[in-house]
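K.L.:
Given below, in the form of structure tokens, are the structures.
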Structure P
Amino acid sequence: LELYRHATRAPEPYWHEALRRDPGQTDSLVGLARCAYAAGDPEQARDHLERAVGRLTRLHRSPRDTTAIYLLGLVREELGDDPGAYDAYAQAAWSRACRAGAGYRMARLDARAGRHEQALARLADVRRTEPEHLQALALTVVCHGRLRQHAAAAEVLAAARALDPLDAWLRHLDGLAASGDAQILLDVAIELAGVGEHEAALACLAEAEGREDHRPAGQPAVRPLLAYHRAHVLRLAGRPADAAAERARARTLDATWCFPGRLADAAVLREAADADPGDARARSLLGHWTYAAGRRARALTLWRQAVALDPDDAVAWRNIGLAAVNHERDLAAAREAYDRACAVAPGDARLLYERDQLAALTGASPADRLDALMGGGELDRDDLAVEALHLMITEGRADQALMVLGRRRLHPWEGGEGQALLAWDRAHAHGALDALAEARPRDAVDHVRAALAPPRSLGEARHPLASTAYLHLLLGDALAADGDPAAAADAWATAAAQRGDFVEMSTQEHGEQTFWTVLALRRTGRHDAADELTASLRAYRDRYAAEVPRVDYFATSLPDLLLFEEDPLRVRDRRVLFLDAQLALLAGRAPEAEELLRRPELAASRHAADLRHAVARRGAELLRGDTHGDTHVGAHPADAEPAERARTYPHP
């Protein structure tokens, strides 16, 4: 799990369980230390590593694997303990696996402290172990230059440039533009500052700021980070007043699209936040990094500090709302945060979309959600536009949704697989039901046939395993009403032959489409098969209701996990509620089904909205048993149980 990142599983619980069984288990301590170090918690990492090193060295000072000791050196260096880090690196270098890495880190500390001859000796050993270590070669050039050994510096530089002509640090040392990319120039400046080349680092940062003016579209912004790194270098260079002025400038720079991603970014932001209690920008950016690193509670604290200092930070407000749902499970706090974000940035499509998803999570009515979306500005994002289309359809405005779909080209987005196609299907299905209710069967046929042949402008096609039982049932009904019984029988047969479905990127034994397959079987007079399938659906419902919901280990597309994390038990119970409504209809208990479909839990359910519309427009005709209008509905003895059965949601 550490090696191959997983969408829903993490290695930490396994390491913690191993430590519960053996508190000194070194692999688990090292694994947890790596995670803590990467998450910007060096103190926690140090504690884990000191325990691991204590176990490894209790019988012999030099264990076979010195990885833990090397990592302890990194952590001590991060904490400002250079002498302790140097000792750890020296001990770690006993193992050949860590010899080059540890030796290079010792050389950096030597160079930073002005011990250039000692640094060169270390670097020579690194190059014997790993001849193509480009950072060691670059630092060798720097140390030779400091000792005015220009011929030796030029020789090493030429050899290094031959190994990799594109290496940015080596290009900088050769007097060339290190890169045309501000992010890479920042990387070079960090390397230079780390070995004590403060003036060169400042020059590199100035070049990066010039490149930021020509940043390609879609690349993260870096200008505020450049200022914070410049303040850090100025402090290292003994210029505290200039460092304070640069931190003040950083607070005025536009932070749009600025996402810190390096440990070094987090370090300079922490330094700025500690130096200036009023620096909202540093706290906000550090919150972004900290949340991405998995420290949600700490990130929330930072964002709340940021908006207390700067209430106009829409991104921080948005992130507070997101974390309030996913970390604190506080929907009221999330609503308040999103309202503040939208007030600061009215018309921002992403904020409107996310606030609407939060409204759905809290049970807001589709009408209120649609009013909020339509009053929020242009629907210029596809996910926002498609959500608005679904709400239009639910609110009886399918014709308006079809007009929008007819003139807009949509594009697939991660987590939105099938949503545009679903809106197309729903709009035409609603149109067909309305046409049948108004005695316009030819229009109903046209609607369903259009649904079955989605245009390329939707940006996606129907999956071969996806069920179309609902559409083919409607097509058969429309054709029968239009006086074409043979074609109607073919359409019903197509619906009746379908089993299972493909939803949320996986195949399912039963789904919401099974209901329509049962009706198609009844249309064709196959009542025994319909009863058998109904019983199978009921058994599936009971098994599903009793299972603890789990995300499949091999799931690769998880749209429900991309934004707000909802209690999987609530998701399960909501689906069970809808299946109960379908089973009640199949058993002829229409009033009970209608009561279930009106439950608040199903307010945001598109399946429930579609079934309510179908029942409202067609009534008993929807459930008729065969082509002659027989009202037989294939009631099963088990369906005669009290209505309370449909309201029971067992929690294991």
Structure Q
Amino acid sequence: MPKGRGRAARTGRARTPPATRHPPSAPPRAVPDTVPDSGRQDPGQVERRDPVAVDPTDSADSGQDAGLGTLDYLAGASLAAAGLLAALGRRRRRQLWHRAFGRRITRPRDDAAQAELALRLGADAPGSRMLDIGLRLLGRSLAAENRVPPTIYAAHLSPQTLDLWIHPPDPDAPAPWTAHDGGQVWRLPAHEGRMIDERALADAPAPYPGLVSLGSNGEGRVLVDLEAAHGPISISGPQATAALAALAVELATNRWSDRMRVTLVGFGEELTVIASDRIRYVGSLAEILPELEAGAGGRGAHGGEVLTGRIHGRAADPVCAPHYLLSAIAPTPEEGRRLALLARKGVRTAAGYVIAGEVPHATWNWTITQEGRAEVDALGFDVAAQLLPRRQYRALIDLFLATERLEGEPLSDEPEPVTDTPSVEVRVLGPAEVVGPPPMEEGRAVIAVEMAVYLATHPGGVHPVVLGGILWPRGVQPVVRDATIARVVAWMGTDSQGRPNLYADESGRLRFGPEVRSDWMLFRDLVRRSHAEPAGRPALLDRALSLVRGPLLNGRPRGRYAWLAADDLEYNVTASVADAAHRLCEVRLARGETDQAVAAVRAGLLLAADDEGLWRDLLRATHLTADPVRLRAVVDALHRRAASHPYGGGMAPETEALIDELLPSWRMRSAPTA
């Protein structure tokens, strides 16, 4: 493949966006069949390091890291953030399998909580979905036409389009893809991607699992296909290890791959906590090279076999199953020669190798500069690199380690004064609503409602400067913050005594007055009263659960309410609602009121739908109605939900065991038919 476009490629000047540039006209160059032994190490090659001494995040980026926070890196890695949130959701769901009554699942703290905030803020779930189902649809369409899929060596994902840079050029792109630039680019518009039926592609294989983000050009994400290099990729520069860590995290969690292996050499042993099914760690290249060589010997002779095998669903074929190697340890001359020989045919295999340092006969050379630029001369790229430096890497690992704590934490129970005659009510147990003030114009209502929600769920008050950082995590001008606060103060109006419903106290903290109430505040008060009043417990718990209208802050706009990640609210609400429903179910069953018990559990599931303890309560209560049709309907609904849950994970073993006990025939009926 020709080198980059002259001086601009070397100096980092602004260049034509990948979405509109003409891609290089030749495929990646192949390594010669015979690779000479380089003998002594090249003086420019990175010195071989002991794997124990290699910190995957200990790059020469400390100066830049000090000036940029967690948000700048993790929120900027939009596709990786989407994959990480999905993986985190699966781990949290398993935590809920073990949640005990009166406890909540463990919340991450400090930097780990900030890491989750950044992930929520930056995750591009729609983009990840479009990349995933767009590629799967492409593979299925090509398979239906018995065509060999083209080599995709790079992609550009923006809010408007997904562009694939292909070789050789082909003007015949299957609909809804369209060909551009003489067939060098295949494009899927975002509106077409949103119309694709995801369920219809549930069994479609992933044809290009090696696509991974290199960085951003300001208009979208630039991805490269590790397999398209047809050989080793050298990665060097002051921030090479931070770039390797980012590559590893995205490969471990992306949704546009199926079965794959990622082997990390000399770094990232901790990443197995994120995706143990995909990632493994070895201490040296010497440990993994024999396996790579044995695997290469059994692969097909031409690259079309890999892609055609995938699109026709032969994922179990070793020719098609991808294996990617990321090494923070530079190879010895002999190891470099062996790596180059893995690609001696110069064709696609289901493998990719990204190696730190100067690698003899590397097909691509990536340079990650001190300023955080990723330069790939062979492809003509110069983009803002996707990086995961030391502090952010550690915070991410701590975030996932918190999900391994299955014992949970005690629920907090701090009494709060509750008014019976509110002039303003802030509702969070379902879609966010503010009842009482007059309607606000739509463009300003979103931030105003979020401010009201935060203040109503933090009755101790908050300083305006702190509130600004919470509601505008990427920063806001003081004049904008103060104008917004003044607008919300006016919107909230006054109470029955003429006092402002929102005011600043003597310490300067913003807080609500005594006639502002939240449904969460009332819920907690009713539950507390139910403890002290056994005779009135059913009525009080019924009233509390009647406040639940759906998931917490359901339908909140994308990118808003990111502060929930570092707050107790989400954890306390979910556990408290589930506990209240469980307690009321037990009271109703003790009185022989099975239908009311079922209704109590269903009220709790409106908000705490992932709490498996509640589902087991529903199974028991429905079983006691002595209506096998109702029980079968609950079992079928639970089975469908587990199979299609966005975070996956199936059902808790205790739930499956209970179904086996109450309805032994369920497995036979739910088993797929031939």
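The numbers here are math on the coordinates, done by the rules we state, and not lab data. Small disclaimer: the values here were computed from a predicted structure and weren't measured. Cβ atoms are built from the backbone, for glycine too; each structure is taken alone.
K.L.:
Out of P, Q, which has the highest value for Rg/Rh (Cα atoms, Kirkwood Rh), for residues 87-366 alone? Display every interim value, and only then the final one.
P.N.:
Working: P: 1.07; Q: 0.98.
That would be structure P.
K.L.:
Thinking only about FRET efficiency 1/(1 + (r/R0)^6) of positions 223 and 447 (r between Cβ atoms, R0 = 41 Å, to 0.05), which of P, Q has the largest value? Display every interim value, and only then the final one.
P.N.:
Details: P: 0.20; Q: 0.80.
Structure Q gives the largest value of FRET efficiency 1/(1 + (r/R0)^6) of positions 223 and 447 (r between Cβ atoms, R0 = 41 Å, to 0.05) among P, Q.
K.L.:
Quick check for you: by distance in nm of label points 7 Å out along Cα→Cβ at positions 479 and 519, which of P, Q is greatest? Each step should come with its number before you reach the end.
P.N.:
On the way: P: 1.7; Q: 3.9.
Structure Q comes out on top.
K.L.:
One of P, Q was used to calculate relative contact order in percent (Cα under 8 Å, 6 or more apart), giving 17; which?
P.N.:
Numbers: P: 6; Q: 17.
The read-out was computed on structure Q.
K.L.:
Continuing with this model, one more query. Of structures P, Q, which gives -20000 when helix-only ellipticity at 222 nm (-39500 (n - 2.57) for each DSSP H run of 4 or more, over all residues; to 500) is computed from the coordinates?
P.N.:
Numbers: P: -20000; Q: -12500.
The read-out comes from structure P.
K.L.:
Between P, Q, which one scores greatest on distance in nm of label points 7 Å out along Cα→Cβ at positions 143 and 407? It would help to have the intermediate numbers written out before the result.
P.N.:
On the way: P: 7.0; Q: 4.8.
Largest value of distance in nm of label points 7 Å out along Cα→Cβ at positions 143 and 407: P.
K.L.:
Another one. Once mean count of other Cβ atoms within 10 Å over residues 151-158 is calculated for every structure in P, Q, which label goes with the largest value? It would help to have the intermediate numbers written out before the result.
P.N.:
On the way: P: 16.0; Q: 24.1.
The maximum falls on structure Q.
K.L.:
Using percent of Cα pairs over 49 Å apart for the comparison, can you identify which of P, Q gives the largest number?
P.N.:
Values: P: 33; Q: 23.
For this comparison of percent of Cα pairs over 49 Å apart, the top structure is P.
K.L.:
Hey, FRET efficiency 1/(1 + (r/R0)^6) of positions 351 and 535 (r between Cβ atoms, R0 = 41 Å, to 0.05) derived from one of P, Q reads 0.30; which structure? Let's see the in-between values first.
P.N.:
Details: P: 0.30; Q: 0.05.
The value was obtained from structure P.
K.L.:
Upon calculation of Rg/Rh (Cα atoms, Kirkwood Rh), for residues 247-454 alone from the atomic coordinates, which of the structures P, Q produces 1.12?
P.N.:
On the way: P: 1.12; Q: 1.17.
Computing Rg/Rh (Cα atoms, Kirkwood Rh), for residues 247-454 alone on every structure in P, Q gives 1.12 only for P.
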